[in-house]
Structure formats: C-alpha cells, structure tokens
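Following are the structures in question.
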Structure I
Amino acid sequence: MLRRSRVPLYLQVASLMRQKIESQQWAYGSQIPTLDELEKEYEVSRITLRAALNQLEESGIVRRTRGLGTFVAKDLSSQRWFKLPNTFEELVDTVANLKIRLLHIEPAQHRLVPAFPFGKVGPAYHRLRRVHYHDDVPYCLIDIYLDKVIFDSDPQAFSNATVVPQLAARTDIAIAGARQIMRITVSDEDTAGHLDIGVSDPIADVCRALVDEDDRIIYYAHIQYPAQMIQIETDLMTDARRRRKVRPSA
C-alpha cells in the first residue's frame, strides 16, 4: 500500500487516512482506531503515525483528546464540489458568484513567464493576488496577471469581482483562445495558511491563459486548489466518434 517515494512516509499515511474520512469509512464525529491498530494496518512506526496525525490535526480534520482518543473533526464527504471546467463557458459559469478576499494588487514587476507555450506575452500586466471562497470556505489561492490596458479600463471592477466573467461580457474584448494545464503537488507554508490546510497537503496546481485575436495573452492565472475539493469529469467520446456511430436511416 505504501511505496518508496519522494513524498515522506508520514504524508503518505496521512493521505490514506484522509481517504478513509472522505469515503466515510471513518465517519464525522467517530473515533478512529488506536495507535496499536493503526500500527498493524499501515505497518509503520508510531513516530510516523503520530506525524501523520499531527498533519491531519493541523488541517482541522481530526481532534485528539488526552485520555479519550482521536476523533474525526471535519466532514470531508461533501467537499469535492468543484468540477474543473473543461470549456470556457463552464469556467465563466463556475466562477461567476464566488466571494473574494484581495491580498495584493500591483503592476507586475517582472516579465510574465507562462508555464506552457500558448500565445504571446504582452508588454505590461497588473498582478492581483487573492483568495476565492465558496460558502465562506477558502477554495483557491490565485495570482492573476491581467493586461494593463484592460485593467486600467475599470480597476475597481477587476479588483473586487472575478475577472473572467467580466472579460467574457465585454464587447470590446475578443477572446480567441483559452487553455489550462493542471498538475498535482503539495502546499507550501504560504498556500497552506491562505487555504486553511496543512503544509504539504495535496493541491491541484492550475495555470490558465486567455488570448485575444492577435494571439496575445490578456489574462494569465496561477491557481492552487485544495485537492480534496476538486473533481475532474471528461467526456471520452468525441463528437467525431459519435458521428461515425450514427447510421443513416433507410
């Protein structure tokens, strides 16, 4: 079950424990197995188990009470609510009504270096760093690089509301392309603090770019989501394949 990996053993154990809570094998409010039982199940040392439990406790997922044991303190069964958008239209709908806490706003100090080849970098951007919330729970930390001319056209609106729906609604802005990539990594101390998760907890790291008709990047975002909130749904049957299966009527 556990394997050699660059990921520390205690984090692997913490991840397996978290899966039990998400699947409700360990239900919200229930007491989890004792250290003796966990030692037999995971075949690791008590030092590793205690480190894993410390990780979960720092995230508020379990609560340890001296003399009583360790209990599940957070219901994770319904947290996987965010479907990563597969189309631009889905993206607009998904982020339209999120709450925002602005952390920092400034002209970008360095040239934008996208994480993947897509479009041409523009001359200047404004950087907005903020946390987005769903039902008062922080669900992503986002760094946005917005074309400076576009930002300057309505700085108050772009500072106080989600950016993508505003770009989609503007008749003077033509979005000709949109692309994103995602990888799974772990949170650092800064990300963990903003998202109310533990350091080295798994996160979905997404980079997203929009280009205009001149193939110039007008919006670029680096977004970090707690991994437990993300689900990915993909249609594996393409439209072309569907058409091949349709037979003409006699």
Structure II
Amino acid sequence: MAYTPVTALLRGLKVLEAVNRIGPATLTEVREATGLPKASALRALETLCHGGYVAQDGESRRYLVAARSLALSNNYRADAALLAAGRPVMQRLREASGWPSDLAIYQAGKMAIADTNRQPGTFSVNRTVGSRVSVMRTAIGRAYLAFSTEAQRAAILEDLVAGGDADEREAGDAARVAALVERTRERGYAVSDREFVPTIRAAAVPVMHHGRVLCAFNLIALAQAVPLATFEDTYIPMLKEARARIEAALSEAGDG
C-alpha cells in the first residue's frame, strides 16, 4: 500500500455502519459493536452528527442514521429482506382491492420507489422502480415523514428546504408540518386526495421495524372510480392489514 490509511476515517465509517445495522443505538451498544473505546466511539458519533450523517433522538438519546447517509450513493437499494417481505403482500393487496401499490424509501430529498405492482399502460401515472416523487405532496412521503423520529424528520426537512424544490416548499412551514404530522399519526395513515396528481386518490402507511420507519407503501385509486367514503371505509383498513403482515414477516425474518 502506497499510503497510510486514515484511521479516524475508518473508525468513523465503522461507527456509521454499526448505527445503521443496530438501528436507534446507545453509545454503549455502538462501543460494544465496534470494539472502540468509549471516548473514541463518542467522538466519532459527535463528528457524524455534526456532518448530518447520524442524529441523536431528543427523547431517547439514541443515535440513528440520518437522511444524509442515504444520499452517499445514488445506487442505494432497499434491503432485500424488506422487498421479500413486501412484494407478496402488495400483490395480495392488489388482487383483493383491484388497485396498485408502491413501496418507497426516503433518498436525498425524495421518496424513491423501491417496488411497485403497477401495470404499464393501465394507469394515468405509471411509476417504475427508481422513480422519485415528492415527500410533502404524496401520501407515501407524508407517511414516512410523520412516522420518522424527531431527529430523522428534522434532517429530512432540512434536506427539503435546502433543495428548493417547489413540490417541497411546505417543508419550510413549521406550523403546516406540525399539523400534518399530528394528523397523520392520529389516523395511522397519510392521504393525498387529488393533490399531487389531480386524478389520483392515495393513502399510505409506514412500515416500522424495531421502532423505526423503514419505508412507506401506498394504495392508489382513480378518484372518479372510488368515492372518498368507500376509499376510507374499505381500502384503508386493507392497507393497514397489509402493513401488519409486512411488519410480521420482517420480524419473523429477523428472528429466524
């Protein structure tokens, strides 16, 4: 090797990897996972927090990966276990409801579609894996945002404001964001009723694992074909049930 590795950088990456693997983690858990001295682990965590790659939850004081970490690679892909758990459930939901769904993760200021069961040419908006949609104007983005931790949400909102995208302008309105988060968490789901696409009525729920949001997934329908009351009374309960099945599958996979 023609150069000396930067030990501090390697140490920081090791800590970031541990936080990502553990989920919301205490300093002790990070220290044990990395084998670093307490002072070194704390210094690395504080540096990563300063850079926006890790955040510390204001309530639990645990550390978690912040939104900027997901922007490290444009080739970021959803975890295989998540897709394996979600795909069959989404397909059954489509068969039962007659309407398609998308599964999306947050990535660098947008929700990135990680999986979808839309059929090309059969819907007014045909998204594919890798398509990127608004956080603030879509149900899938609102669900992810609302059920993120306080620290995650702050990092996402910072990204959205800095990006200057017109579709995300509400991210800078603290009162509107607070109302959206409160309403969504009370309901247990988010809605976007002909707001992002004038013909589309959508609802979305978060998928949670070990207390953190992994992704969100939606159910969409043509507004002219499905009255709002039918959508709320029939399809949203189906969406919630599907979410529970995905979370159960993830837990089972993790315990296996």
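Readers should treat all values here as calculations from the given coordinates under stated rules, not as data from a laboratory. All values derive from a computational prediction rather than experimental measurement. Cβ atoms are built from the backbone, for glycine too; each structure is taken alone.
For distance in nm of label points 7 Å out along Cα→Cβ at positions 13 and 237, the calculated result is 4.6, so let me know which of I, II that is. Value 4.6 for distance in nm of label points 7 Å out along Cα→Cβ at positions 13 and 237 corresponds to I out of I, II. Looking across I, II, the calculation of helix-only ellipticity at 222 nm (-39500 (n - 2.57) for each DSSP H run of 4 or more, over all residues; to 500) that yields -8500 traces back to I. If you line up I, II by distance in nm of label points 7 Å out along Cα→Cβ at positions 37 and 93, the top spot, with the largest value, goes to II. When distance in nm of label points 7 Å out along Cα→Cβ at positions 61 and 149 is calculated for each of structures I, II, structure I comes out greatest. One of I, II was used to compute percent of Cα pairs over 25 Å apart, and the answer was 53. Which one was it? Label of the source structure: I.
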